[in-house]
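Okay, got some structures for you below.
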Structure 1
Amino acid sequence: MNKKAFNLKEFLINYGVILVMIILVIITTIKSPNFISSNNLMNLLLNMSSRLVIALGIAGCVITAGCDLSAGRMIGLGGCIAGVLLQRADYAGKFFPDMPPMSLFGALVIVMLITAVFGSVTGFFIAFLNVPPFISTLAMMEIVYGLNLIFTNATPLGGYIESYTNLATQRFLFIPWLIWIAIVVAVITWFIFNMTRHGKYMYAIGANPQAAEVTGVPVKLTMVLIYAKAAAFYGLAGFMLGAKSGGASVNLGLGYEMEAIAACTIGGVSVTGGRGKVSSAVIGVAVFELLKAALQFLGVNANAQWVALGVIIYIAISLDIRKYVTKK
């Protein structure tokens, strides 16, 4: 059997960004051995946990050749809703003074249901009214932000019950609960993507929506579900970030949607649609978080780090388009 010859150019196109990241990690470790300490690695995993949930939500949108610019504001809404429901009864600045704190599960369900409703509205406009995802999610971004400002009166939230903040500090089998939540979400998402009709429909729509509709795929309903599921994940991420930071405001999650889209693309979710895996989101988020941590350890100016991240996004999307568009 003839083995396919190794193609260096193809290898660099497919794995160039990851290769650069590995080299950067090695250089950072040499200059600062603490970079690979157990504490730093655990902090990296904690940072990755909520970012991974966001990326897994947005991955479904990208696989269908869409995007979701409302993710960051949805995260802020989710964090604020969780915050007002989980404040201590004796907290002086309690948002609802006469309301006792809810259970963690009850608050989480409410957060995810509310954000899912907003996501389904976004999906409705995309699927039934043919509004481009960019415009529909941009409009929803502004709506959610405005409603959250009205809801909270732009007041920062805090004074959470201990069981909520313990999600970021207490551990099960030496791993914080927030990381376990991200792992469970990744497993559930893998099952949805690979073992359900919804997952098959999603890939079919991303590859060719017209052909998918002709073959009987419920394109419109699937699109609504994709954006509703994504928004529910953003709400969960806001819930997680609130537990990690011990507070929330309307600006919680600001700009996270861009990092999530970039992470998906870096990992291998194609912006042209029809391609992407759960592992793509995991790899992309890991690369992004390692890059940010490495730049900090190397002492790169905080403002210049944004430039570096922007360059990485440019490279990743350019390579993605080169991989798939030129093959058609």
Structure 2
Amino acid sequence: MLVTGGAGFIAANFIHHLLRSTPYEVVSLDALTYAGNPANLKDVMAHERLSFVHGDIRNVDLVAEVIQDCDVIVNAAAESHVEKSIEEGGSEFVTTNVEGTQILLDAIRRKPVERFILISSSEVYGTAESDPMDEAHPLNPRSPYAATKAGADRLAYSYYVTYDLPITIVRPFNNYGPRQHPEKVIPRFITQALQDLPLTIHGDGHASRDWLYVDDDAEAIEAIIAAPLERVAGEVLNVATGVDISVNEIAERVLDALGKPQDLRAHVPERLGQVDRHIGSTEKTERLTGWRARTSFDEGLARTIEWYRDNEAWWREVLARPSGVAGASSS
């Protein structure tokens, strides 16, 4: 199995899951940009079933070489810094998220594989027009990042329709858990609280999300790969919990869990293109694969807080990088 973006948050946790719970031999391909952290794989890098390739999915020749012995590809490589896409524009996001996906898709036209799983994003939906959002919800991306994920999502579907490739599109809702870059809201709140710094909240904090613990996401991806191909080929599958919690409530829970005063919350201007609400329908994925999220938010948050408490060196090193400082995003 090739996992692109393998040193990133979701992909690294997925690789840990594969090595722990499956017999797959795994190849991790990562360009090691700001979100690709080798420390995310440090404890498994010497594993006999893991190979690491430092490289970019936009490198046509490298991709062609790497996929030669792969049966399954999980494309999780992406530029995912929402704030950066807003402040700097979408150029880098287009080349990685859309063109990189196109290069992988063209590669499997030449060298067929058994499965191609594209890790898309619930951000492609924009603000919920229905409750909960199912896979037929309109795509209304509200940031350049989300727009490029929507582009890759629909490009992958077009390759399924046009070339009959074994493609499944996965739309995870808001993941959280160990090894997540502190630009994202839950680790940002945790690390801010651990340092007795203000927890910066965009607007009044009413924006809500469907929060998915990353180990549940890993189990969902495995279940989708294991499902009969005729059941999932060409399908879009949400990976969600069906429950949404506001950013303001997240801040309250983090401060309570760490015994910090609630007046550490600090409101800053609303983010451009803010999505008000995300809550995902779980029916289709459960029906087609049998998967359902099994980690409650309280349990997942407690595990996440414990990990950041125990791995202070990891997040301090990330924050010390030039790109390590970011506002609190709800994605």
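Where a number appears in this text, it was derived from the coordinates with a stated rule and is not lab data. Please read all numbers here as calculations on a predicted model, not as lab measurements. Cβ atoms are built from the backbone, for glycine too; each structure is taken alone.
The table below gives the values:
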{"read-out": "Read-out helix-only ellipticity at 222 nm (-39500 (n - 2.57) for each DSSP H run of 4 or more, over all residues; to 500), computed value -24500, structure in 1, 2", "value": "1"}
{"read-out": "Distance in nm of label points 7 Å out along Cα→Cβ at positions 100 and 172 - structure with the largest value, from 1, 2", "value": "1"}
{"read-out": "Value 0.70, calculated as FRET efficiency 1/(1 + (r/R0)^6) of positions 68 and 228 (r between Cβ atoms, R0 = 30 Å, to 0.05), assigned to which of 1, 2", "value": "2"}
{"read-out": "Entry that produces 0.30 once FRET efficiency 1/(1 + (r/R0)^6) of positions 28 and 220 (r between Cβ atoms, R0 = 41 Å, to 0.05) is calculated, selected from 1, 2", "value": "1"}
{"read-out": "Cα Rg over 2.2 N^0.38 Å - structure with the largest value, from 1, 2", "value": "1"}
{"read-out": "Origin of the derived value 33 (relative contact order in percent (Cα under 8 Å, 6 or more apart); candidates 1, 2)", "value": "1"}
{"read-out": "Identity of the structure behind 1.5 (criterion: distance in nm of label points 7 Å out along Cα→Cβ at positions 52 and 76, calculated), options 1, 2", "value": "2"}
